[in-house]
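As structure tokens, here come the structures.
FYI, it's all coordinate maths here, none of it is from the lab. Nothing here was measured: the structure is a model prediction, and the numbers come from that model.
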Structure P
Amino acid sequence: MAQVPTIPPAGAADRPRWSVVIPAYNCADFLARALPEVLDQLGDRDDAEIVVVDDASNDHPERVVDALGEGRVRLVRGERNLGAIATFNRCVTEAKGDLVHLLHGDDEVLPGFYRAMEEAMEDPAAVAAVCRAQDIDAGGTTLYTTRSYREGTGVWADALPTFAVSNRVRTPGIVVRRRAYEEVGGYRLDLPHAADWEMWTRLAAHGPIVFVDEVLARYRRHDGSHTSELVRTGANVRERVEAIGTVCAHVPAERRAATVRRALAYSVYFAGSTALRRARAGDWSAAGHQAREAARCGALIPRAVELTG
């Protein structure tokens, strides 16, 4: 098994309540849309830090920080491009706060996000809080809103089996206690397109996840994103299948094979639905790749035990 990166302790001295850490790579225009709302909610708080971690962009995110940061935003500049997952680990390491929010540079939060998530994390036993989110396009138009997984805010009782089957978390909609990152480790570098899914499942196996039944974050889908590139080739589904065994290893052994079968079945549905959407949009190449991956996932279901390791 690949080694899980270690997250060093942040130390207790002058520890802020919040760390909003924004990984950014060639998304300066979107970063300019995200920063004002973060500052509006946390800019006046002495117990919050806001950090932009630039992965060696060439579109000058420092200009956005200088223009909009109000002296409250710290920029950490990468000398070379590390890639998304290594940058996430760098973000968590940079964070000093009790509550860590990794807000990708092309995503956004809605008014009330930090208040609601802080209230959800009042119980120190909670390792993370997840809210509902909107999927938006490049221009900010809402495409989809994630559903409620429980009525009202409270502990997500079946978070672990739910996460193990599919990634139900939009990355701007989760806040993680830094202590939990220190205890479970960082994002796995051997899962370049599924590291977040594995992380959420690992956290759910570690302690309580609180579900916040409010729409408070916005996840941007656009053609320039890494995810869109993966969809065009079917690599998103292939990586998902490769990760299923690792993700489901966090489920109790007696439920592992059944969970793998459910995860594969969901992969068939996911890839098939994506194929239909891409076909309706006239993207026949992507539709074909997704349809082929759906068929491949279906063929793997009888072999689910082999994927449990």
Structure Q
Amino acid sequence: MKVLLASPRGFCAGVNMAIESLELALRAFGAPIYVYHEIVHNQYVVRHFESRGVEFINAIDEAPPGSTLLFSAHGVSPAIRQQAANRQLRAIDATCPLVTKVHLEAIKYAKEGRTIVLIGHEGHDEVIGTMGEAPEAIVLVESPEDVDRLQVADPQNLAYLTQTTLSVDDTSRIIARLKERFPAIIGPPKADICYATQNRQEAVALLSAEVDLTLVLGSQNSSNSQRLAELSKERGIAAYLIDGPDDLRPEWFAEVQTVLVTAGASAPETVVEAVLDYLRDHYAATVEPRLVREENVSFPLPRELRQLT
């Protein structure tokens, strides 16, 4: 078996920053550290930190007054920040700066009196946080069909924003439909979909043409990882989203000669290596790294932690 190992893959700058923040907080303040929602959408990472005394919570009142709370990479609404302040929590904001960019755009457009059309997945942590910036001004769409059904008070006074981890192709179709229906709509000067999401999708789009099967390392609740598997399937190549080698099934590899291995932006490299080891052991796989685009992005630590480094 031949394995094409996509690069870039795995952790993006926002995930690196969030995980480093939690590591620093553990060292500085000790367990338990509370995290509002999962630090990143990856079960391996979540279990790793749970074993070290991190508690992932879904309501602010689950954190005892005065305790240390970290906001995850996906961002939170102003209401959640206020709840943390009311509870006198030591809050550390590990929101990805690219998510913060979308929040600031939402605030700006809302202040201009615009209705904001947010393209995203209902219930996703990032979408909930963004909508919380201006709930009275934001409507959510997930598809071109949602755009067709959309009713707005003033079609001349609209703006659109997007979740950062969406499919580039799907989002482009939705934006095109928005512009068809509402020619006056405006969008951000720079696209909201993050560089890492785009780069990982580009790698799958280019490399899947050479393979019989795509394996995407990532958890089921990881939006950007889901998109990678979907992208391969759209090109007629079978794809599976897995957390690690325990999820692999022998029947997937019947008559498979070439496999593409990649990882979503919240999947650690350790699980990639574990899958490669499995393929070497069971199928005598040879691994060929394939670099599609260089990545040299890094984000600063949250202000609350910078003095600790």
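What to note about this one:
- Computed -13500 for helix-only ellipticity at 222 nm (-39500 (n - 2.57) for each DSSP H run of 4 or more, over all residues; to 500) - originating structure among P, Q: P
- A value of 27 for relative contact order in percent (Cα under 8 Å, 6 or more apart), calculated from one of P, Q, originates in structure Q.
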